[in-house]
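Take a look at the structures below.
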Structure 1
Amino acid sequence: MKLCLSIEIQEGLSYADTLAMTRAGESLGFDSALLAEHYYPSGPLDQYPGGPGSRVSADAWIYLAGLARETTTIRLGTLVSPVTFRHPVVLAKMAASLDHLSHGRAELGIGAGWLEAEHQAFGFPYPEGARRVDLVEEQLQVINGLFANSDGFTHSGQNYTLHEAHFTPKPVQQPRPTIIVGGRTTSRRLLRLAARYADEFVIGQPTPDEARQTRERLDDAAERAGRSPTDIGLSAFVPVAVGESAEDVDRHMQTYRETNPQYVRMMDDLNTWLFGTPDQVADQLAALAAARIDRVMVSVNCDLHREMLPLVAKAQRD
């Protein structure tokens, strides 16, 4: 099982902060650094002193271009890019270009979008959930078609029409960069779309039992789509609070409550965190691996998290 950084740059991270976090992960052997794509912080807006505009929410893809030139081995991408933000040709072009900048390390996360406040604030359409999943399906069709066709790609769908589109640059990775679909443990249609069109399905804060059940559904969906279950990875997005002692962990949790609304939002069930001392976290990672999780995507958004990374890596090694 691999470890991944899920870097929540919308929580005020500068490019220097993001680079430091990514380089720390790279030096510790983390597989990838995937940046959240939001235009607003994703915690409750009324909990941010100074309002939602008080924390920088930079462009993930611009940061990724910089990271591609300042790292060497760690894989880079989004977790996830909402389909409500842009046309799929633009998204495919950015992912392919990142693949060239990074010499074949790009990953592309795609999701339906969930943060309604940022859509309302910036004028992005925010249709009801089933309609957003329609967009996910058609964007996956278009992006895969562009990556796969050398002689021009034609598509006529409900939302997008392309006619003999000659797409360049082709990704360095063949047949394509890793495509990740974001969803929940309860998602049904998104899971089926991942099984048909993507390489990985990511779920938020699963228990081992929920992960095991999702894996079984994903296996079944892959077979129904004519693919081998081994072709589709399953990953888990998890918050983290790890310290050398229980007292350290308690202090970290108090820091979250005082300064980190994003993490407060995720505190409903600490059993779904990487939580405790390195020995305890090692047991939690082992339970996720036994539930057939392929990658654990550790949610990070501050210097405190960067200081925790060696302990997470130690737990994985142990």
Structure 2
Amino acid sequence: MNDQVVILRYGELSLKSPYVRKYFETTLVRNLKNAFKKENVPVEVRTERGRIYLMTPEVPKSMTIVPRIFGIVSFSPATQTTAHLQEISRVARQLTQHTLHQGKSFAIRVTRVGTHSFTSQEVAIYIGNEIVQATHARVDLNKPDFELFIEIRDHKAFLFTEKQKGAGGLPLGTQGTILVLIKNPTSLLAAWYLMRRGCNVVLATQHQSTEETIQLFLSTWYADSEIVPLDTTPTMIPQRVSEIASEKKCDAIATDHAFEDLSENISELVILKKHSMVPILSPLISLTKKEIEQQCKQRGIPL
């Protein structure tokens, strides 16, 4: 019997020391479980040597949740079977029978972890020959019409046909806390960049009209961030922001300043730096207004 799973891959976590990597993995798994719970989707999460596996009866729904979890570089819906060539071949033929036919080309990409009686190349040749006989398609390793990926990990094998891109970055909550000054919806993009680097954010809002947008943004990215209204006069905002950063034990303050409009707002930034006891970050400083608008749309931030 074959099981349907979703394979999750992470990047930077694998470069950390064993202790730090374990902490990051634990945080990532917790974030995953919380997100699935919020969506009322049952899931079982298993970690194993640089991979995270999701077992859920609602795979299509899970594919809409996973891209919004920081720390995941890519993911694939996969079929799990045993690491026996005959079983791998059977599943491979099932996955290709409705897609490949004479005139189509394909490639087999095999990776292995563990000790086996065969090499990755031997698996690719064996499975490739089986698929050619079954479908009459041809092998093309350079520009195939179809790719079949096979990951063999100890006694299990996972077969899949696509790798979808994740949000990347670091798991939310593994770094410090940043106070983000929210002046308008585009300010949320600055918060997004910091969340992607694993930071918890406290959102200091200047306008009540943005509250609905903020709530939508936080729910989209499964963040439980605190929202603090800046109920003060414009001239007192820099001082109040500094006070909030101190009260919430924030490591830095972030703004949405971009280079194109920096000349118009340089005095505002200077005053903010004068009052602040922590560093001032400007994650959007290198982006143009057009790039900011495009990225807001990509991140689900309504303008």
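Given that Kirkwood radius over Cα pairs in Å, for residues 178-265 alone, derived from a single structure, equals 14.5, which label among 1, 2 identifies that structure? Don't jump to the answer; show the numbers that get you there.
On the way: 1: 14.5; 2: 13.3.
Attributed to the structure labelled 1.
From which structure (1, 2) was mean count of other Cβ atoms within 10 Å over residues 146-153 calculated, if the value obtained is 15.2? Please report the intermediate quantities before stating the final value.
Details: 1: 15.2; 2: 19.5.
It was calculated from structure 1.
On to the next question. Upon calculation of distance in nm of label points 7 Å out along Cα→Cβ at positions 122 and 202 from the atomic coordinates, which of the structures 1, 2 produces 6.1?
Considering all the candidates, the number was obtained from 2.
So if we calculate distance in nm of label points 7 Å out along Cα→Cβ at positions 82 and 290 for every structure here (1, 2), which label has the highest result? Could the numbers behind the result be given before it?
Working: 1: 3.9; 2: 5.8.
Going through 1, 2 one by one, distance in nm of label points 7 Å out along Cα→Cβ at positions 82 and 290 peaks for structure 2.
Quick check on the output: -13500 is helix-only ellipticity at 222 nm (-39500 (n - 2.57) for each DSSP H run of 4 or more, over all residues; to 500), derived from one of 1, 2. Which one produced it?
On the way: 1: -13500; 2: -11500.
Of the structures listed, the value fits 1.
Let me ask something else. Using percent of Cα pairs over 32 Å apart, single out the structure from 1, 2 with the greatest value.
On the way: 1: 24; 2: 41.
Result for percent of Cα pairs over 32 Å apart over 1, 2: largest is 2.
Continuing with this model, one more query. For mean count of other Cβ atoms within 10 Å over residues 162-169, the calculated result is 12.5, so let me know which of 1, 2 that is. Could you put the intermediate results ahead of the total?
Numbers: 1: 12.5; 2: 15.6.
Considering all the candidates, the number was obtained from 1.
On volume of the Cα convex hull per residue in Å³, for residues 90-169 alone, which of the structures labelled 1, 2 is highest? All intermediate terms of the calculation are to be shown ahead of the outcome.
On the way: 1: 106; 2: 115.
When volume of the Cα convex hull per residue in Å³, for residues 90-169 alone is computed for each of 1, 2, structure 2 gives the biggest number.
Upon calculation of Rg and Dmax of the Cα atoms in Å, for residues 106-241 alone from the atomic coordinates, which of the structures 1, 2 produces 25.1, 76? Walk me through the numbers on the way to the answer.
Values: 1: 16.0, 50; 2: 25.1, 76.
Source structure: 2.
Consider the structures 1, 2: one of them gives 0.40 for FRET efficiency 1/(1 + (r/R0)^6) of positions 154 and 194 (r between Cβ atoms, R0 = 35 Å, to 0.05) as calculated from the coordinates. Say which.
Working: 1: 0.90; 2: 0.40.
Derived from the structure labelled 2.
Bear in mind that the values in this text are calculations on the coordinates, not laboratory data. These numbers were taken from a predicted model, which means no experiment stands behind them. Cβ atoms are built from the backbone, for glycine too; each structure is taken alone.
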